[in-house]
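Visitor: Several structures are given next for inspection.
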Structure P
Amino acid sequence: MPPEDVVTIANQLPALERGIFLQDWRLDEGPIDLPDADTFRARVYERVKAHHFRVESLVQDVFWLWNEKLDPARSDRISAALPDCLKSLWPQGSP
């Protein structure tokens, strides 16, 4: 994702969650090619597998939580900043 979109999403989160979201993220690494939602889910699992058991719906669960628990304007900004290949993971009936 372009850095502007990462920052847009991060700024919608409360401070603690924003820190977790941005942990180990580096501007000098540049965006990583993201061909599809399945690749994204696999990469997320690789990053968290030492701390969590495999949950196929992990990404969708986080997106659902953001959509349901954040202020609607914040969740709308997150949804709008997602790459097109991830928009299908956003909760149905949402922006």
Structure Q
Amino acid sequence: MFSGIEHLINHLSIISAILGLLGGIILAFSLNRVLSEVQFSIDALAVSIESVARTGDVYLFTGLDDRLNKAKRISSSWVRAGIYCLVASVAIAASNIYIA
């Protein structure tokens, strides 16, 4: 059967994998929010430029900076949480290698 140290190594491996997966998911979702807002802003500016070039009319989109700031503010705390999870995963994996 497994000894106490082998149980510890197995548990640490599982915890490390879960933290790594969780950190990656958190980073993906939080950065997706910022990137989608940036894409929306680029599309709005492209529409403004095309309207000036084609018809001479100027379409002004307001509030783009507010949307970007809100997305950055919401995502920044989640990005930190994701990075902390990834760092903890690496630290646990490194300690697991040291223990083994």
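Since every read-out is calculated from the coordinates, none of them should be taken as a lab result. Computed from a predicted model, the values in this text were never measured in an experiment.
Visitor: Thinking of P, Q, which structure, once relative contact order in percent (Cα under 8 Å, 6 or more apart) is computed, gives back 52? Don't skip to the answer; put the middle values down first.
Guide: Values: P: 40; Q: 52.
Computing relative contact order in percent (Cα under 8 Å, 6 or more apart) on every structure in P, Q gives 52 only for Q.
Visitor: Assuming -32500 is helix-only ellipticity at 222 nm (-39500 (n - 2.57) for each DSSP H run of 4 or more, over all residues; to 500) as calculated from a single structure, say which of P, Q it is. Kindly include the intermediate steps, with their values, before the conclusion.
Guide: Values: P: -15500; Q: -32500.
It was calculated from structure Q.
Visitor: Quick check on the output: 1.36 is Rg/Rh (Cα atoms, Kirkwood Rh), derived from one of P, Q. Which one produced it? Can you show the working numbers first?
Guide: Numbers: P: 0.93; Q: 1.36.
That value comes from structure Q.
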